[in-house]
1. I have 8, 25, 31, 22, 11, 3, 1, 0 for P(r) over Cα pairs in 10 Å bins from 0, in percent, for residues 148-339 alone, calculated from one of the structures P, Q. Which structure is it?
2. From which structure (P, Q) was semi-axes √(5λ) of the Cα gyration tensor in Å calculated, if the value obtained is 54, 38, 22?
3. On distance in nm of label points 7 Å out along Cα→Cβ at positions 428 and 500, which of the structures labelled P, Q is highest?
4. The value 23.5 for mean count of other Cβ atoms within 10 Å over residues 572-579 was derived from one model only; which of P, Q is it?
5. Using distance in nm of label points 7 Å out along Cα→Cβ at positions 140 and 292, single out the structure from P, Q with the greatest value.
6. Have a look at P, Q and say which one yields -11000 for helix-only ellipticity at 222 nm (-39500 (n - 2.57) for each DSSP H run of 4 or more, over all residues; to 500), as calculated.
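All of the numbers you see were taken from the coordinates with simple rules; none came from a lab. This is a predicted model, so every value here is computed, not measured. Cβ atoms are built from the backbone, for glycine too; each structure is taken alone.
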Structure P
Amino acid sequence: MKKIELLAPAGDEEALKAAIMAGANAVYMGGSRFGARAFAGNFEDDKLIDAVDYAHQIGVKIYITANTIIKDEEIGDFLNYIDFLYEIGVDAVILQDLGMINIISKRIPDLELHASTQMTASTAQDVLFLKELGVSRVVLSRELSYDEISAIKTETNVEVEAFVHGALCVSYSGKCLFSSMNGMRSGNRGMCAQPCREPYKATVENKPLLDKEYVFSTKDLNTLDILENLIDAGIDSLKIEGRMKRSEYVFAVTSAYRQAIDNTIMKHEPSISSLDMNYGALELDKVFNRDFTKGYIGQDKGSKIMNHKFQKYVGKPVAKVIEYDRKSKRLILELLDTLTKGDGLNTGEFVGRILKKDAIVKSADKGEIVAIDSIKKFEPGFIVYKTFDKIFMDDVSSRMSREKKKPIKAFVEIRNNNYPTLILNDYKGNTGEYKLEEYTATALNKPTTRESIIDQIQKMGDTPFFVDSIEVSIDENIFIPIKTLNLLRREAVSLLIESQSNSNKRVIASKSEFNPAKINHSKKSKKELKWSVLIHKQEQFEAAIKLNVDRVYVHGYKLYSLLSKKYPNKNIYYALPPVIKQSDISIIDKMLKSNPNIKVLHSSLGYIESQIFENVVLDYPLNLLNSFSHNLMHKKSCETTITPEMIFSIGGSLDYIDDIQMVEMPVYLYPKLMITEYCPHKNDAGACKYKKCMLEHTRITSKQSDEYVLKKSINCKTILYPSKPKHININAVNNFIDKGFSKFRVELLNESYDETINILESYL
């Protein structure tokens, strides 16, 4: 059976040690810059060096997240940071930005690059495209089932990584602009504000859709019960989410998966032993969860993925309030589970005294009536939840305090009238050799024994090693003081650690500063302006062609098929679904085969180099923020679209763009805020509750009265749009024209014919 990597998260040094102690084969973490969890603890540069050295001493790999999209003005600093990561010996860098992957794979060809889940790799074609770009491993979208992953692995034979535990995004990762467009905090820049976890009101034809308010809040992923299926699917690395979680969480979850993986392997290879880490599925809800789901990877669907009741950890039910004694300020409780002094409760208090029949006890069991001190009053029937399990967390802390050590071999040579020598070797070829520069003396009374030498050399203390093999070569009747043996051991260990650290370090063969020349497109001759329109309705199309726009993108294949046949001489493009996953390929291929030489607008990695299209415009969900991402696509004969984030949220420039005439700018649009497999009309089996799709009649309203609309995509995926458009005025458009831009786009949603005319005339 092939080796399965268990990949754990670390947001700080304690979490790193917890992950390693719990049995992780690799740990992923963020540095101080360019990571997709800007609010995690993360590691400053000096701490990163220490982390890499520490992990490598134990034989654990370190992957660094640099998975944000990069602005032109940041590229120099970004590449210097990647150079630094390479030089300190990180095992891989996790990336999202297409342009940066292309540059780094050529700049440092032996640096292992992993494609982030932010790249939304959801098909075998996506994976193969990334492989050609220089990626050695792909973190697949969370929305894929293990059957789909198996098909991708079989077709590509590329290393794949999949999330198996932790928080789920309701949107496809990398395809969410919700936080960016609503609060200027971009998920593609590591600053997601998680608006999906906020309460909303959902209605269908003005009638309430859900009886709970957390419309988009997902449960937490837990795949312990299906781990064997995931391993059989060919997944190379099983990834735990949680760089913003406490070290106790990291330890408990990693321990549970370490044991589950080892137990699975033991079925096939009985000689393999499992670590003694007895945390299972029943224990994991004590550290953090929003209820568990097997997720899309485990073929859960519809409402099984969601938790509409609450969006954060609320713990486990532990008691029901019988009454509140106002005089003594005590809650009288009927216990639903064990309660212990020190437990944390959802009342906002920790359990101090527990009184049972007026006697103070340390704990009480299910079914017992107890009183606890509380300054807060709660009504009878209120359910109290345990949010901190004192006994469990104490056990976790105790296990975490143990140090994980790696075996080394020792050779000791002590000869009369010679220098005592100790050589320590790890199992990766690193050596620490120390020779004491003073001769060994002949024993006057009691000579030093072989056993006493072995005993002293094996005392590794707080080092990361233990001696599993020792060879001692000594003359008879010699004497060496214990303090000298201790000195030999300390110095040899220090030299071994130095050797290990140096073996991690690398030098870039031909390092050069990134300093390309900026291109001033404003000095070039002005090109004829070209306007395009994306439409959802036929009346919008008719308005657009009346005003002679250059091209029309059509959302929906039925409408495209109708219009392309009715208006064969018009410049009509089919807007492919913004996310295509493995199980959608057959539907898309059938559409494309019936339309040879079709012109398309799309955002699918796997179709970028397809030869079946007459013309290709790549859409903004590809998140092309910098010039080099655009340039890469232009070399593949694709036009590109500026991300709305550059215009309406995070800013940026295209100082190094090769052909600005290949770039289209959306100036009026309803940004795709989320693209999700979840539909609020699906039941637990994933089937629609209605005879016909009601997404068009569904409205989502926030507490701030912001309204959102939903549209159907391929295989019942759902796209969330704002009800109001984002737009810039004609003066702003003219400023972009002065910078050399000549292609602009208007994206419509539900506008009528007359509204379409008015909008277009304000620009044309």
Structure Q
Amino acid sequence: MEIKKMLNNDRIKPYLLKARYGVEKESQRVDLSGSLAKTEHPKSISVRDEHPYIQRDFSETQMELITPVTETLEDLFNYLAAIHDVAYRSMGENEMLWPLSMPPQLPEKEEDIVIAKLNNHENVLYRRYLSNSYGRRKQMISGIHFNFEFSDDLIQELFKLQSEIKDYHQFKTEIYLKVTRNYLHYRWLITYFFGASPSSEKNSFEINPLNNAVRSIRNSIYGYSNDNDVQVSYSSIQNYISDLSTLVDKGILLEEKEFYASVRLRGGPQVSDLKNHGIRYIELRNLDLNPFETYGISHEQAEFLHLFLIYLLWIDECDNNDEWVKTGDFLNNVVALEHPLEHTQFKREAERIIDEMENLIGMLDITVSNALFVNLREMLTNPSKTLAGRFYKEIIKSSQSQVATRIAKENYRKLWDKPYQLSGFTDMELSTQILMFDAIQQGIQVDVLDRQDQFLRLKLGNHVEYVKNGNMTSKDSYISPLIMENKTVTKKILQQHGFRVPIGEEFNDIEKALRSYDLFARKPFVVKPKTTNYGLGISIFKKAGASYEDYQKALTLAFKEDSSVLIEEFVYGTEYRFFVLDDKVHAVLLRIPANVVGDGTHTIEELVLQKNLDSLRGMDHRTPLESIQLDELELLMLKAQGYRKNSVPTSGEIVFLRENSNVSTGGDSIDVTDQIPDDYKKLAVDAVSALGANISGIDLIIGNTEVPAANKNTYGIIEANFNPSMYMHIYPYKGQSRRLTMCVLHYLFPELLVSNYK
């Protein structure tokens, strides 16, 4: 095949940077002092052996984090970041992940290294076999597996440009075999740039074979490898399958997966699938953990690997395939055992490869990161810039253990900094982030269908559910959100079912509403948009009426949010949000309107700025509490109390900046679930049922919770929300957290409780 000519075809170029990626990252769990953890796998993580995101590798302490397959590197790192968040916060505040491929100090007795306590007994037996064959210490080495698949469009277009191979799957297999053979030959370059295991703790080996620092113990003959009698040919897929089968038949390998090569050919769960379906993708298994990256691998590394694989497809290979691969084994071991601060003896060859890669990328019109080749050449010129060189320079100042522990703690602090957010998806609505966190933790596959619209696809086994905005699901009919969105319709339905709702009128134009001023001028009332959410455009006048000017301002604000406005009587009492799901109240929240407490020194404006410094406060519902604003509504509220923003309240004086108590407008949230009597909870459930909904946040104003709910004069239902915020219940300003996102998942997947313990 004239692969060089084919790759340079204009039909091919658009697909060169399209691919499918996946990462599997192994790490040891350690305590905050850097000692190997003695705890079991976190109980909060679904313990299913086939968990799609978080599993155990060889030992109980060796956590394996697995991304889904993605079609962009951006998505790959988003998921990798999110899964790290879940792993860290599931381990708890006393553990972290070791950032190195070489393990921390291991127990003196090898039998004290605990094999993973898996549910599948066959998997446990396999690990016991590995323990007996290779020793437990060697199994504790960790690394990165980078899964890569060329775009099917790329392979299809290449297939059309040739006529030698008639079968598409055979053609695809030959493409991957060529890339694999070249990768195995040239992988020493990866070891030079990205090797990062220059030394080990004293008891990582029964007898330490190394006296000096190297580039990569893991990628040398002293790392994780098979015995010398394990030889497999990559000359053809038939020879590859045959050699592996023979090794298993002779008892040299227990199973095909015991074959540890730097590249694993993937066609399905079993090697035999390669025979029927050919190679679908390849798994690069020779990457050390990058200690300088929180997630063990950098975007630049992943970008380089993609470009390197294109280059390996482009270049020629030796006619003797097996000798070509064998030579690569030799070269890689030489580079792996070089001192991390020395130039590689193959420097000139490395420079040639990088020059050829850059020329190829220019010829193929491939866009790459500006600094990529600058950094690669700098590493060739100065070995101290390689990962091994950088890390070695750090550890000679103190010790490997101290440096690794410091790095691990830095990662720990970063991943615990905002525990309410999900890294990689922080631009999404907060309740959706928390739902995704819980789904990942429980082993539910999460696919973001529309990031901007907060639309998710959740999958557990063959069970699929679609979720929008955290709790809009198939469990509610289409009409129920429309009912709750329309406050007039909501009131009429509730009133027909015997519930007390505020009396009021609806206006469709501001002039008519202004002419009705005298109807409300001398009594407490509320002005609010008909269909808005998050408390937007609401003005409350608790005292006997309002001036015409303030009335006009309130109407103007309300009509900005909707074409219809409601003016209702003000119901006295305390407002509570009841979160109702599946005929049960799961949480009740007392929301205190946006406020500041005076200190006798600072102005109201300064107090607002101080309160907004709280890390729990932010904008656009990305944090559990919203920042307090000083806009038109707040200034109107201050004026009604005789204040301006430059007023200085006395010490201890509470100044309210809003009448409405929405957390979304800067209010404080307090959980009172256990303090609310059951009759009010039943009332909330019945009201939601009357609206035909299964999920709702219904707002009640209650004068006195000690007065039975049967007395209608003691309460009023002011609105029902079809997409109630959950984060304010999960991270309240005060009180107990109510993990409503987990309630939603159990509601959608009732089998979850059972499947987690299989």
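1. Of the options listed, only P reproduces it.
2. P
3. Answer by largest value of distance in nm of label points 7 Å out along Cα→Cβ at positions 428 and 500: Q.
4. That value comes from structure P.
5. Working: P: 2.1; Q: 2.7.
For this comparison of distance in nm of label points 7 Å out along Cα→Cβ at positions 140 and 292, the top structure is Q.
6. Of the options listed, only Q reproduces it.
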